[in-house]
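Each reported figure results from applying straightforward, stated rules to the coordinates on display, with no laboratory input. The shown structure was predicted, so the numbers you read here are calculated from the model rather than taken from an experiment. Cβ atoms are built from the backbone, for glycine too; each structure is taken alone.
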Structure P
Amino acid sequence: MHFTKDHEWVSLDGDIATVGVSKHAADALGDVVFVEVPEVGKTVAKGDSFAVVESVKAASDVYAPVSGEVVEANDALSTAPETVNASAEADGWFARIKVSDASELDGLMDRAAYDAFLATL
């Protein structure tokens, strides 16, 4: 699992990246009440906003940590947005993206580096 400074995580299986927000982000948001996932077939570029998460505190964009095509969206979040709070780094994933350039993962943090980054906030 890799992380961005914007608190997204990405897990790669072959050329398919599963993407969500980190537990830290979910905890900071508070109770998630709405999630808008991207449409299947949408092409995203690294750094683009591709989803939205709303909590009782605020609405936040979710940014693509890699470029590619959305091949699956976690539509279950539309009826159970609280899954993001309960299982941010597992069942609370937002989308699966067919990665167009795996080298984009090189600049992301592993768990230890992300934890060290969080300690600086």
Structure Q
Amino acid sequence: MKVLLAIKPEFAEKIFNGTKKVEFRRNIFKSDKISSIVVYASSPTKKIIGEFEIEEILAGTPEYLWYETSKDAGISKLYFDQYFENKGTGYAIKIKSFKRYSNPLCLKLDFKISHPPQSFQYLLNT
């Protein structure tokens, strides 16, 4: 099964050029059957630009996550700290492999989804 994640375009680009090998989240999906993530690059791009396979998902304190993933984070420590401010637990999705679509897809036309997810959205039949 796949999940749709909205990711800021600057970070989505880093994922697909291989410089960001971890996607950080404050909340995570409950299903353990998720094997890949479809990436919706948020405003101003507003397109589904690719997907990546999950290697593993780490859960823990922000300090633990940074210790384990900082070399592959693709973001600054300052940005990381601001993102997880006042959070006791976070998640780091380690990227196994990625595929950028040659033609970006439309959320409404190609996936019949009217609004991008706030956190994530399960994709059925994918």
Mean count of other Cβ atoms within 10 Å over residues 17-24 was computed and gave 17.8; which structure, P, Q, did it come from? Q
If relative contact order in percent (Cα under 8 Å, 6 or more apart) comes out at 39 when worked out from the coordinates, which of P, Q was used? Q
Of the structures labelled P, Q, one was used to calculate semi-axes √(5λ) of the Cα gyration tensor in Å, for residues 1-40 alone, giving 19, 11, 9. Name it. Q
Computed -0.42, -1.19, -1.31 for log10 I(q)/I(0) by the Debye sum over Cα atoms at q = 0.12, 0.20, 0.21 Å⁻¹ - originating structure among P, Q: Q
Of the structures P, Q, the one that 1.15 was derived from, the read-out being Rg/Rh (Cα atoms, Kirkwood Rh), for residues 73-112 alone: Q
